[in-house]
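Nothing in this text is a laboratory measurement; each read-out follows from the coordinates by a stated rule. It should be emphasised that the depicted structure is a prediction, and the values quoted were computed from it without experimental measurement. Cβ atoms are built from the backbone, for glycine too; each structure is taken alone.
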Structure P
Amino acid sequence: MPRVFAFRGKSLEELQKMSLADYSKLITARQRRALKRMSLGYKQLMGIIEEVKKNGGGKVIKTQLREAVILPSWVGVKFAVHDGKEFKEMTITPDMLGHRLGEFAFTTKRVVHSAPGIRATRGSKFLAVK
């Protein structure tokens, strides 16, 4: 049996038909506050998303607006979110609703340490020099 998506008891189609005010009643207070206090950049991003969806939706939208709350109308849109060094590409899925864009573009990587360098520690003098 395939998994059926539901966000707070609503299907994706119901969420996409909702107004922004009705959708904000379903999300947490912190996200609702962010939507109420939309910056100019957030409004410009919403305009770009509408334009991309109207033209077919194949274009990747580059943004540095990591604090933008993901809305139901964004499902299926491709974003490239800046992580501080480069842009990480992602496609918005229904599971991402209510989260922020920055949660899916990690700013730190896993640290992989190699052998200590020459004269790095007292114990490194016993390592073979390459």
Structure Q
Amino acid sequence: MTDLMKQSPLGTYVEHLKKGEFAYQVCKDDGKAFFYPRAVAPGSGSRNLEWRVSKGLGTVYTTTVVHYKGEAPLNVAMIDMDEGFRLMSRVEDIDPMQVKIGMRVKFRAHPGDEKTLPYPVFTPAGETK
């Protein structure tokens, strides 16, 4: 990883993922959590930011199943994290057609590989909010 990458918000985020942590940022001026990592807060433009580590629990906000010719169906979901931000990901370890709006899910870090950075995925949490 280059020095610039290590110093960037993306670099900080990736280092957390490598440790199995799901990090996000909070604007210290207005207290709003946000995701994807940025150098300034969306909306306010504040640079007064802090990193936090999510507890990793969320709720499926919306979901769809994508079908590619010759491949297994793939779930794509928007996840509302308990800390107050939303992200696009997928729910694994379940048939894509069984992922439902309102389902509780928990974070798991996908390790990535030599071509892909690590990224967050989710599995059913087996609990209700």
Structure R
Amino acid sequence: MKILIPVDGSEYSTRAVTFAADLLKRASDMEAVLLSVIYPFKDSNAGSILENARESFGKNSTRVKAIILEGEPAETIIKYAKENGIEMIIMGRRGLGTIKGMVLGSVSYKVLSGVNIPVTIVK
């Protein structure tokens, strides 16, 4: 099974990585893709965020691929999942966006609505 974990360095994103790392420990046939989506022409620390996330997988990090893509986060996550055989997405319920008080963040809601594969939202 190939899972996708979008990461942005937020608390919920970190929890999603921890959840995915635990799954990977128990499933020898699972591989993971950590995806950080950055807006074009905007400074980002995506590289260090991905490296920290990858370290959470410990000895299983060899089964983890890390990718940085540019674009609008939800659209980019959906497109990557559809084009790369992703079978499940694990993501935080809210990221680093500025809108507060929503049950689901706009990115997680759009991804949930835009794919036909299981999506696990981690609180």
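Work out the source of 9.6 here, i.e. which of P, Q, R gives that when mean count of other Cβ atoms within 10 Å over residues 68-75 is computed. Source structure: Q. A value of -3000 was derived for helix-only ellipticity at 222 nm (-39500 (n - 2.57) for each DSSP H run of 4 or more, over all residues; to 500); which structure in P, Q, R was it taken from? Traced to structure Q. When mean count of other Cβ atoms within 10 Å over residues 12-19 is calculated for each of P, Q, R, the greatest value falls to R.
When FRET efficiency 1/(1 + (r/R0)^6) of positions 20 and 44 (r between Cβ atoms, R0 = 25 Å, to 0.05) is computed for each of P, Q, R, the one that comes out at 0.70 is R. Which structure, out of P, Q, R, was relative contact order in percent (Cα under 8 Å, 6 or more apart) calculated from, if the result is 34? So the calculation was done on R. Work out the source of 9.1 here, i.e. which of P, Q, R gives that when mean projected area of the Cα convex hull in nm² is computed. The read-out comes from structure Q.
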